[in-house]
Structure P
Amino acid sequence: MKKISILGSTGSIGTQTLEVVRQNPDKLSVHALSAGTNVKLMEKQVREFKPSLAVMGSEEAASDLRTRISDLSGIRVLSGMDGMIEMASDPGSDMLVTAIVGMIGIRPTVAAIESGKDIALANKETLVCAGHIIMPLAEKKKIRILPVDSEHSAIFQSLQGSPSGRIKRIILTCSGGPFRGLKTDELKNKTPEDALKHPNWNMGNKITIDSATLVNKGLEVMEASHLFGVGTDDICVTIHPQSVLHSAVEFVDGAVIGQMGTPDMKLPINYALFYPDRLPLEAEKLDLFKTGTLTFEKPDMDTFRGLSLAIRAAKTGGSMPTVFNAANEEAVAAFLDHKIGFTDIYSEIENAMNRHNVISDPSVDEILAVEKEARANACKG
């Protein structure tokens, strides 16, 4: 029986992880859950999965949860960053699923690695901002970082059985989002409601907006660089509107191996939880006869500048990816609140990057300080 803890259990990845747990009650158990403010759903999850520990984002939310589950015994309720770190390092679990969105996932991930836990990684910001710390630490502690993002899981699966050092390039696929094919003038008046209509995937609001701007793909380029030890010049982003080929690897002999499937996050979650095994999954299966034609296009990096700005941040390195990420998070929040336009997201990111003095090898404390500074300066003109 594998015992897992889920950081961000009420979000999209967290709830789908619990669906996988439901399908495997004899193989998986939940040791701990954490969430931000959704006390109602957390109560429901706690009652169903009976974790030993539950963590809420604030003490107010934690107090509310304690009252709601006062009839249950043996469940500790903690709050805030201290609670998440305690949850991540608790010896009662074997694996931490980092399903939380944002840089808040960095410290708990470090704590989990330090305590010897494998990581099922869905929190891409952890590697984007602190990959230079996370990957060497994971190697030192001899733990596995198993990617949950569909694209990175596809790359990871494609590499199984191949010797190291034989990658020519990574082919990172992308649906293109709801605005594929449009030009800058056509994007200026797009609303949050327009941007949230993703053609293929059901994701949280922030990630869906990032998909529309191609910022998400830029973050994934940085994540893939850390995970698989390749430079950004060896990662080829390819628009694939059908979202059937989730990504691929081209090897030095010219062979291209990829992973295909329906756009369902439960498949990469299932693979990460049970790696190196493959267990049955109750989900829609790929039917190539129904799928029909698969198409591939080059991304329009002049219009969708989230990708080109991300590559610039990655090549600059140091603290610049943190600035890129933090400025984007603030800009997306402002866009969702109808305070700025869609294309203003790019301007806010670029302005923040232009103002930043890069720290070449930032510590976790420096990364978080840079984040705070970038957020404070974002969307201020």
Structure Q
Amino acid sequence: MRHLTILGSTGSIGTQTLEVVQEIGGFQVDAISGNQNIDLLEKQYYQFRPSLIAVMEEESAMQLKKRLAAESVRVEGGMEGLLKAATLPSVDTVVTSVVGNVGLAPTFAAIEAGKDIALANKETLVSAGELVMQLIEKHQVHLYPVDSEHSAIFQSLQGNEGNPIRRILLTASGGPFRGKKREELLSVTAKDALKHPNWHMGKKITIDSATLMNKGLEVMEAKWLFGVSAEQIEVLVHPQSILHSAVEYEDGAVIAQLGEADMRVPIQYALTYPKRVKNSFPKLDLFCRNEMTFEKPDAETFPCLSLAYRALQIGGTMPAVLNGANEIAVQRFLDGEIGFLQIPALIEKAMDAYTVIYNYKLEDLLKADAWARAFTSEAVV
């Protein structure tokens, strides 16, 4: 039986991970974490009986500790709690599904503690991809992608060790504003942007999908996960979300992974690799889902994708700046402070104002992230 820590158990990926655990069995959930949703954490405790619960928001941690005072469970608050959950001695695999750069330190700690990583926190590889992959190699642990696109690429690589990759074909749904032009996006609201046509996700990643920044972040992840250059990663807008991504080899063969838009499938594969375990999740019916179309992304209307490629090409601490600036810009949009088109404008302004550090450590990445957040919080475009 494998023992799990689920960081971000109250979020979209975290709750679906627990659904997978219930569905297929064979796992013990030893630790869970959340931010403020202690009602759900309490419910998850009674359902899965972890020995440790980490609550990032300190006051919420105290409230949950009082609620569970009669139970034999440790409740820890703040980053210290996340780090304890990530390094719990009994745990084999840490599912990192927290949103944002808060996932960096726990992921590093988990790797150094010899844990395998099921990675759903994009920001870890976006900001610190080089350092993370070096650490993975040093400690001889495994990193399994949870994102549907990176899982599809990972699956398309199986059995092809040693065969050079010509291109990675990274698919995007196009989000709720696919086909619209800039002038049509001047007055869109957060409510409009949160209506994703295919996937049920958290607010931040849904807005990232609408701006195409989500795909930009995935390009950056793919570079580090699969050891390719930015030029080898091509984004295809595929509105049906049936083909989740593909790998083209030097002989022209394209190996792809197809399936319904259900995050539980890539989550399960990350937890059970290399085995494929039977489940009751919906299966793809190609007689009903018989249309697949592909188009180029509109970089003029959705410049976030180009900004991500630019940050990747600049390198150093610039990806951390792009990521931090994006998180703040998205939050300002959700809060009604700025318009949709100001999201990429703010990110670009932060990138233009920043001086890159190339010979960097984790501390430098965290400082770059903090600088980007402070700058973007105050910047006007």
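Computing distance in nm of label points 7 Å out along Cα→Cβ at positions 62 and 310 across structures P, Q gives 3.4 for structure P.
Each of structures P, Q was scored by distance in nm of label points 7 Å out along Cα→Cβ at positions 14 and 190; the highest score is held by P. Tell me which structure, out of P, Q, gives 2.5 once distance in nm of label points 7 Å out along Cα→Cβ at positions 78 and 350 is calculated. Derived from Q, not from the others.
None of the figures in this text is laboratory data; all of them are computed from the coordinates on show. Quick caveat: nothing in here was measured; it's all calculated off a predicted structure. Cβ atoms are built from the backbone, for glycine too; each structure is taken alone.
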